[in-house]
Structure P
Amino acid sequence: MQANILNLLTRLRRDKQLTMLMISHDLRMIRFTSDRVVVLHLGQVVEVADRDDLFDRAVHPYMLALLEASATSHSGQGEALSAQGDPPSPVSPPAGCRYNTRCPFATDVCRTVTPEPRDVGSGHQARYHY
């Protein structure tokens, strides 16, 4: 049923030249339906790119963790290892990079300085210090 609906939306978008906003945690669905993807973490944009560029060259650790979790869940190999600990409260996000409490690469800079979005090439932007 989901595939039929996604195919219908894809045809409508193409035939009627529509713009659609899809919100999902299902990365397979996002990859199938999207031209451009915005990744949010705790209400903040952490990465923006064309679909193929994002899925082939993700740079933010949160997106990398999502990709790993998606691959792991679809392969049946158990839990993903990238994201550590419990997610922080969205009501009171941590200082600095909002992903720093779960990021395996977090440094003192990540815990104190909020990163600005930066261009990583071809219209691909990431809010990441490194």
Structure Q
Amino acid sequence: MEYTVTWSPRWKPSSDIQQPGSILLKKRDLSYIQEAERDLKKSTDHVLKAEISEGPVTVQGPIIELNSDDPERRKVIVKWEEERRITIPLELEDYQFACDAHRNDRSISVRGRLKKVRKSWALEDPHDLRVI
């Protein structure tokens, strides 16, 4: 088997590997490739596994961050239960409502399904946003 590498235009490789040319793999290299494949699958499985609440939960707390860098993906981060930071994606109208609550130093309450991937928490299918 033979393969070549095309490097990302964003991250330049070091000069010693910038132009490696074609790389020829022999039969004896197969075990290394298979081991790498197993390790990559394990790490991917770990990343994709998530804890999701069975039913809807109510997240309630102060907004500690607003983000509208991408108009299609507005979100707020709410501090919940002392240490958890919950990322909540919002539609424009709810996002504007949350901005007003944040400006007025008010907490919000939102219902949805809580999801944890690695160390990050998010609220899926958020609805019933209220100012407390």
Structure R
Amino acid sequence: MAGPTALHLCFGYAHVVKNRAGRYAFLAELDACRVQQISIEAAQPKLDLAVLRDLPQKTIILGVLDLDDPQMEVPETVASRLRDALRFVPPHRLIAAPDCGMKYLPRAVAFGKLQALVAGARLVRAELR
């Protein structure tokens, strides 16, 4: 069964890598590659989402959960991160996801963060109707 191909770019697990670059040096070049989806961390590195303009042909799997922060996001924080991305990517090309490193979180924290991701995405989806 065929499906979309995704490429994940990572700054390293937040639990392990403490000093991240904060930007991707080669996003624009990836727009010409054969994959349909690009998965990027954005919450932990506080990525300037204007870089998403460099990927006009790709679906963006956007990390909206900061896994370096043990505090659970509230849905409005996730919604705000998604709204920021929607300034540069149309809704049909945006997928919400966690950043890397969820396996290092306590189960209850990981579950709470994922609940916030779902609730935040629902908030934004309701606004788009």
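A short reminder: the numbers here are calculations on the coordinates, not readings from a lab. Since this is a predicted model, take the numbers as computed values, not measurements. Cβ atoms are built from the backbone, for glycine too; each structure is taken alone.
A few points about this structure:
- Identity of the structure behind 1.9 (criterion: distance in nm of label points 7 Å out along Cα→Cβ at positions 96 and 120, calculated), options P, Q, R: P
- Which of P, Q, R yields 112 [volume of the Cα convex hull per residue in Å³, for residues 24-63 alone, calculated]: Q
- Entry that produces 12, 38, 34, 14, 3, 0 once P(r) over Cα pairs in 10 Å bins from 0, in percent is calculated, selected from P, Q, R: P
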